[in-house]
Structure I
Amino acid sequence: MDTVVVSGAIANKLLNGGEAWVRLSWILGLRRLGLDVWFVEQMDADTAVDSTGNPASFGASENRRYFEDIVERFGLSGRASLLFDGGREASGVALEDLLPVAEEARLLVNISGHLDLEPLTSRLRRKAYVDLDPGFTQFWHAQGIGGSRLEGHDAYFSVGENVGRPGCEIPTCGFDWTPVRPPVVLDEWPVATDGDANRFTTVGAWRGAFGPVHHGGRAYSLKVHEFRKVIELPRRAPQRFEIALLIHPGDDRDREALEANGWTIVDPRTAVPGPLEFREYVQASGAEFSVAQGIYVETNSAWFSDRTVRYLASGRPALVQDTGFSAHLPTGEGLVAFGDLDGAVAGAERIAADYAAHRQAARALAESHFDSDVILPRFLEEAGLQP
């Protein structure tokens, strides 16, 4: 049995069930293929927190407890490690016990370049970088920001399907980027039977984890800027629109504007703190409505949301802002793309007009284009892991 190491952020994304599913989908999907999958996460001293968000010792941190709960829930005990302070402390498998695993492993799947701990990376014979944030990743690298996390990998993948293609403004930085779609383990995301057809929801952060990117004399926008363009949607469409939204108190004027225009806002830290709650929230929805980060749209990246994939798999139609993905995916039924407010209004009406057909098409699209059993074998071949 071939050994594969997956690395990414779960504990570092405290109370973010959607982010946990990104990494779990890779772990569980690769395990379904018969691989011996290990998960490794790093954490620095300044990211361990207590329940109030204040710094805490690693042993008492909410991050550690969050990690341990997810590891246990998804049967990863004995194959998962949260390394703290350069591996001096660990939850799960200790660093010294990971070293022979790294030497044996055929591949590292390094999500967002998370793993850079030299005792492990130097022993891993082949490394694949998986880019979740096209534009941010490459512009930062071109500007010398973010260290050398891109360096030292043998294969490069991006969920931005247009990166490296004509018409996409994102620089390749000298790397050969291979597109990879966000995988979903369909058994973990069955078709949901309940849910309110008129309730459109999404989950996100108003400003996101990253600040605006400036490159080549241009400023690329964030999700907040795209949401402001469609803020009148609940006043223009009869459906209800809800966001599990992480929004800073300093953005109270935006919150007030959202609520004045009919948006319902819930706290994601209580609505979707873990992967199970996230799944329940998605499957209780009627459909998804969401914009994208402005940089994904403006660069024509063809980025596609892993969150949207979960909605589709659940048989929930998705009305989402086009980033260029419509050149690669079938749209119109199940997945409806829009470019402006008028398009969003029309898309909501289109879904409502034949909701049953859109639900069926949503699941079919997840099965044909995002099934981990299809996505991941191709990924492994392109990453150089030959039988």
Structure II
Amino acid sequence: MSSGRAALEREADILAEGLNQVRSRLPNGWSLEARGDVALFGPDAVAELSAPGGERTSLVIEVKRNLVTKDLVSVLDQLNAYIAGGFVGTSPRSRMDQAVPMVVARYFSPPLQAWMTEREVSYADATGNVRLALGRPALFLRDVGATKDPWRGPGRPKGNLTGEPAARVVRALVDFGPPYSVPTIIDLAGASSGATYRVVEFLADQLLLTREARGPVVGVEWRALIERWAKDYGFSRTNSVTSYLAPRGLPDLLSRLSQVAPAPGLRYAVTGTFAVQRSAQYAPARNAMIYADNPAALAQQVGLREVETGANVLVAKSAYDVVYERPSVVDGVFMVAPSQAAVDLMTGPGRNPAEAEELLAWMEANAGEWRG
């Protein structure tokens, strides 16, 4: 980053730095220059991009200091309206039907970048996150800058879903269908009011839920919410996991688990493939994934042997108690809720991510069977 934080408080400085990031990545012979004849009620800026042969197009630009996903909807609509109207400057030098919408900001988080990429929106930020896709003249630029916002102050809420409060709120929003007020979500999630309000606000900004103004949550994009949660939560990366071998195979392990009597230190819940085989047809499971309060005690109870290689059982000491909430009991074995199984499969080994897609498809088709 060539400019310091203080130098990027003004939109003019953000624009200059964003264009510099693009300019420094152009192939030889290409040029990029901002125009000075932008209409008063037009976009924030228009830049001319010229190819070596003289062919050129316009980048119709909106500049933002800070953005959340829901802001991008109106920004993109406005940019497309400018392009459709052809009213972006006092003396247009290129055809507007070849113009490209572009957003420039101090920083774009990975979810914001993904949102714009899906919609073919070009972008550049001051840290070097750049994507520029042109059909004529043909050009594609893509580069990665910072993965965390260097301007984030210590008092700003986290822009992610890490931590137990977030896990509790996500699980509640997925497991129970709206409408519900935020106080109801607090009761369902078992999270603090401050944490719940922060997570709800973050998810609303990411368009993962819809909330009436100062009112209840009326819609939840629960599948997209699980997928977003999987970026910050993972079975192995969030929890302490130990590898074991079930010497007599996985069916014998399930039989032994069904005989484990509830007792202090022996709480467990099976997740992954075994937790969802009742809901979809999978290939025979090759590994088992289990949450346990005390992995060593559970392993001794059901005859597991700790190994470094050749494991067919992963036992996690959960970082969050929410994994045990709203379980089901199948043939005497405690199973996690589908929402928990889905995120664990998405972040699990082998073909688990493919199984997660099958589970999510079943959940979409059978919401009445699992969602409260």
Structure III
Amino acid sequence: MTVVVVAGALANKVDIGGEPWFRMSWVRGFERLGLDVRFVEELERAAPRELEWFRDVMERFDMTDGATLLADGEAIAGPALDELLALAPEATLVNMSGHLTLPRLFAAFRARVFVDADPGFTQIWHAQGNPGARVDGHDLHFTIGELIGTAGCTVPTSGIDWKHVRQPVVLEDWPVTPPGELDRFTTIATWRGPFGPLEHDGHTYGLKVHEFRKVIELPRRSPQRFELALDIHPAEERDLEALRENGWKLADPRAVARTPDEFRAYVQGSSAEFSVAQGVYVGTGCAWFSDRTVRYLASGRPALVQDTGFSRTLPVGDGLVPFTNIEDAVAGAADIADRYAEHCAAARRIAEEKFAAEVVLADFCERAGIR
């Protein structure tokens, strides 16, 4: 049986319930294609809570016997490093954001495939010589930025043939469920994100905070309710005050979406999603699309989300509604409310046709030479 090893960050994202779904959707999708799938994560060192989180998540996804956590170059959970080294010469490494770097393991794989989950950041860092891009040493490069390398997208390719892949979702993990409150738009987000502003070719790309500020008056201009499960530092007093004054309801993501199951319940308890994107995704027109939004769609929840160029690659207008400014957002929220059942059905249909793991990953495997 063909062996695929998925590498990605998980233990260092403790109590963030959406993170496991991103990585495990690849694992579970590959399994459904009949592949022998392993997962590996590499840390410099692991604190007890990180180890506990890793084990809890792997147990939740039935991966206890197939997931290795490496710390300081040795396995501290799951199968031993020697077992991975023995598998590697006949296996393909699917390296999420270039996470796995341990030289003796990285070099041992039959093939190494880079999967870029941060389009724009990755390519600009690489063009600037930032080693944090971790692009080098791979045989193939894929990105979820579906317009990278095409006319109209300003992300530099640096001569790399960036192949495109969509965010997979295992549909049976995300069934359609009856909505809860029918006028509640939600999302789960960080206010600033993990990276700082990005400068390239005379442009400065801001953070989510800067995109949120452009639509901060939305709850005042719409009869719908808007809730953010928002990771925001208490010191952001001015922004917190502005959010509350404009009618946003704020929730603590670690209170409502700490585990994978809590994350799913929060998404499925919403009536729709509303969210913005990082400035680099918007400004470069790379067509980044959130795996979180995919899970709203799969659950039969419409998504009103900031356009990053995805309106050129995906069906929009029913189920998936893009916006570029606050006027678009107000109109989009009203349309979703007015045609809610139609939007719900279209949302699930988009997930089935464009993001189903069996379809997305079968195509990925074909192009990556995984058979």
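Rule-based calculations on the coordinates, nothing more; no lab input. The structure presented is a predicted model; accordingly, all values stated were derived computationally and were not measured. Cβ atoms are built from the backbone, for glycine too; each structure is taken alone.
Quick notes on this one:
- When distance in nm of label points 7 Å out along Cα→Cβ at positions 54 and 70 is calculated for each of I, II, III, the greatest value falls to II.
- Read-out distance in nm of label points 7 Å out along Cα→Cβ at positions 30 and 78, computed value 2.7, structure in I, II, III: II
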